[in-house]
Structure P
Amino acid sequence: MTEPTTKSPPRPLGPTELLGLLIEVGEQVTSTLDLDELMKRIAELVGRVIDYQIFAILLLNEKTQELSVRSSAGHPEDVVKNLRIKVGEGIVGRAALEKRSILVNDVRRDPSYIESVPAVKSELAVPLILKNRVIGVMDLEADAPDYFTDQHVNLLEMLASRIAMAIENARLYNRTLRQARTLQLLNEISRELSSVLVLNDLLRRIGTLSKRLVDYHRFSIMLADPATQTFNAVMTIRQDERLPDNTSVKFGQGIIGAAADLRQTVVVPDVRRDSRYLMTNPETRSEMAVPLIYRDRVIGVIDLESPQLNYFTEQHVRIYSTLAPQIAIAIENARLYERVLKSEARLERDLDRAREIQMLLMPGVAPNLPRLEIAVRFEPARELGGDLYDFLTYGPDRFVLAIGDVSGKGTPAALYGALASGILRSYASQRPAPRDLFRALNARLLERKIEGHFITLAYAVWEPKSRRLRLANSGMPLPILVRRGGCRPIHAEGVPLGLLEQADYQETVVELQPGDVLALFSDGLVEAMSPSYEEFGMRRLENVLRQNARRSVEEIANAVLAEIAKYERGRPRRDDQTLLVARVR
């Protein structure tokens, strides 16, 4: 093996040259905040005055009290990557511990020397000190003994304070820049997490976005199951690949259980030295577990693993201390959303069934009554309607047409309407006059009074032989009679049922003629609203009835609802719409 060429020490610098060098070093190292560029400049400046074979700047990790190579010239790549020197060990470690330069003219005679390159014969280590705090060591090595001189020591000590300040400024700038980028990234992640409501999609996004913050090897989300007292893996990613995972950890066990019990992030630099570690992945060397806390309750744990020792840093802890509460809220929101979806699906099924039952409670088709053609339409504003209609028989010679409107909408109105309809049918078997039925129905509803609920009802008894219609009305819109091209309302008024105890009701008798068209309807028709917030009104309804009076009752009913739908222009119905059209044969 050929020995390296031995070089003679360079000549000493004169005072003018030394001053010029110090000025240039000050300018060069303070003119950049890029740490890599700074390290390159330092190596070049030192190389101009000391013809070293090996040069390195090692920076101190204050937490682990270890020095690692940040910049190097002449060291093998594996040394640069793996070399860790404890403070106090070797020549470099002694310089850091004693806060003074260490010059060894022949390393073969120094038992503390740590060999990194076999050809080295002499070494000079100069601590980089800022405000009495060691931040690193500048280390020079040569392949000849007695290579470095006292002037080299003095020169590097003069440069060291400037270099230390420049390195610290660059590191501070890099930290500030990194923190700004991290905060921006955390903000982006927070916005993105808050927009995902499907739990599986959310978990996948958490894993993907976390990779942008911490370059993990393995990432798992473990959700708590109070019933089984376990944390169960619901999503695991190894590098960029999502894996099926059935891992389950009992409450209080392992590093995951410890993080949950302590309610704080647990960082394990070397899992082999931690008795709490449960080996599930042979490659793991370091681990970080972050509890997910929502409303003072641990709902899960985020677990990150790395095959490198001491991988997770204080920066990682700070990042997840900020992100974990937002992840917990996002997970709970997604789980709540899933529960709501399930509840809505169940409610939708219940409403579908209730809608079927409601339609069964009302006649499916209009009956074919003597001397009377009938068409009926029922359009609820919601899944269930508060309107009702019915056809009853008063024996062989009289028949009842009834149409009503319960206060309110939806399920409560439908239930109240079903109650009123049941009572109405129970009284109908006694064949009372309309005004008498109203008195009895009003009394029964007041016995079962429900705050804020009442019903308006138009109740007409049809006598085919005489073509008489006996009509009572408790608050419904006045029925419209179309005869020989003209329209007029039938005046029959009264107080809504279930509202007042001392209420009396009128009864009106109408003599109908062949060809007459009678319309009974709820206020949802005349109160239908246009996009400009104008009601459809009685006048428009009368016009539609008059214009279509010669058509069949089915066509008349269809024409009325089509005209109202056209008027609304796609706006949701404000109220239930019920229409009963009858023509005298």
Structure Q
Amino acid sequence: MKSEPLIGSDARFLTTLIEINHEITSILDLDQLLRKIAELTQKIVPFQIFAIFLMDEEREELFFRLAVGHSADIVQNLRIPVGEGLVGTAARTRKPVVVDDVRDDPRYIEAVKAARSELAVPLISKNRVVGVLDIESPEVGYFNEDQVRLLSLLGSQIAIAIENARLYESERRNREMLALLYDISKDLGSTLEVDELVHKVAAAVKTTINYQIFSIFMLDERQQLLRPRIVIRYNAREFQKLGLPLGTGLVGTSAQMNEPLRVGEVTKDPRYLAVHPETRSEMTVPLVHKGRVIGIIDLESTEVNYFTEYHERFLVTLATRIATALANAELYERVSENERRMDREMKIAREIQHQLMPEELPALEPLTLAVQFTPVAHLGGDLYDFIPFDDGRLAIVLGDVAGKGAPAALYGALSSGIIRTRAGRKYPPGQMLELVNKTLYQRPIESQYIALTYSIYDAPTRTITMANSGLPYPLLVHNRASRFLDLSGIPLGLFPDSTYQEQELKLEPGDVLVFYSDGVVEMHNEAGDDFGLKRLAEVARASAHLSAEEIVATINKAVDDFAGRTAPNDDRTMVVVKMQ
């Protein structure tokens, strides 16, 4: 029996897309991201059998990266070539594959015996298949059209989020690599004993690459033979009387070509010399000093296809440092200087960002204003602004760009500039958001958009007119009661013809209006709970008798107390408006 349709209307459909995109774009840890994708998918298509396959582009295969309901043996060993099975077919055709009964489809690769129907959705980013989202069900004909449609549209968002997380993971590993290389470089400078040095290097490499055999061959230039200077086999040092001519075996070939070699199955490579019969895969990297090959680093493993591109890149970089300690020191100094330069530039960029936001708050008695702006990184993706009109009215702006850091800050600066440029025409809030949206849509930046509230306060009438494009609903405290104003809208920059409703509110003495980014209500505590809208409403109601500045401080303290030792993961911005 097919599951019930999930989507009741196009508006609900679009809202679901935006909500899911918002939840996954801020996660940079790949494991955490994949778990979140599984959690969100469960809400769309309840499942017992689920997997996210990622693409191995070098081998044109798909492998498990997250699995639910699959055996450990299948997860560890099953690799699906592009074009094979339903998962491989989805990757090859770049289209979702839905099979109501897998027993009737010859393409099906059995991974779970109880499976009867299957849905495979390709994840595509920048015209590249990043992976495949795969769901199987023990029910025949389980998947409905709405589910397939929604997961298909989500595929590109998921793919972009996965690519961003993988880039972040790669950058993290690069930083770890540099740190390890620096430690090895210090060992290079701490001893002149080659055997002791290479043993330290072998131990350092072991922390990153789980080899079984580690060898360093040095070139005897007079005899043109590569001789093992050290061999570490299962952590026991072993010396061999072996001389390899250039061009002989994988080691000799690597030295002659002055190129690294990475062989996934040595028994299938005619150049391999079976010195260690247990070896199944091997990687060799030349040691080059002043343009000349002086030796070879050789790693061997008992596992087929063990060595990866990352292993090769790590070893190539390490080989350079072993061969040229001075080059390593110079490289580290350049890296350190680049980091100092980046720190200086980030400091300047942060100062510029603060300059883009008003330092002094407008005085509009009896209305008072207070602001908090706390970026989670050096640069924030949130923004706020106050724009006085020559007729005495005041525009109040608060925005939250998707993402964090420098890209979000730059997109926020672009958005702020557009708003400032158009503000002189005194457009009503809804029309202003429409114009900013069109401008941003005409200047598309991948995965970037902004949620924004734009309000205009008219002092003589004490009314404020508001429009919202995706930020949390503004909070009003009136007569000791708090409520959220039903004011929704699509974030700016996503669609060309979005429209925005306005809401007019007459502020009475004692009224408090709170505009805020989602970093306030989505702040986690150690148990993983959100601060949430209910707590925000209660704190604002209880502190409504205080000044605007004291209300901001009270909310901020309540959020910090709730979070405890949990570090924030999003920018936190508030604008509090109080009528005295």
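Quick note: the coordinates plus some simple rules give every number you see, no bench work behind them. Everything numeric here is computed off the predicted structure, so don't read it as measured data. Cβ atoms are built from the backbone, for glycine too; each structure is taken alone.
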key: Origin of the derived value 1.82 (Cα Rg over 2.2 N^0.38 Å; candidates P, Q)   = P
request  = Assuming 57, 21, 18 is semi-axes √(5λ) of the Cα gyration tensor in Å, for residues 266-529 alone as calculated from a single structure, say which of P, Q it is.
outcome  = Q
request  = Using mean count of other Cβ atoms within 10 Å over residues 90-97 as the calculated read-out, with 23.2 as its value, let me know the right label among P, Q.
outcome  = P
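With distance in nm of label points 7 Å out along Cα→Cβ at positions 338 and 522 as the yardstick, tell me which of P, Q scores highest.
Going through P, Q one by one, distance in nm of label points 7 Å out along Cα→Cβ at positions 338 and 522 is largest in P.
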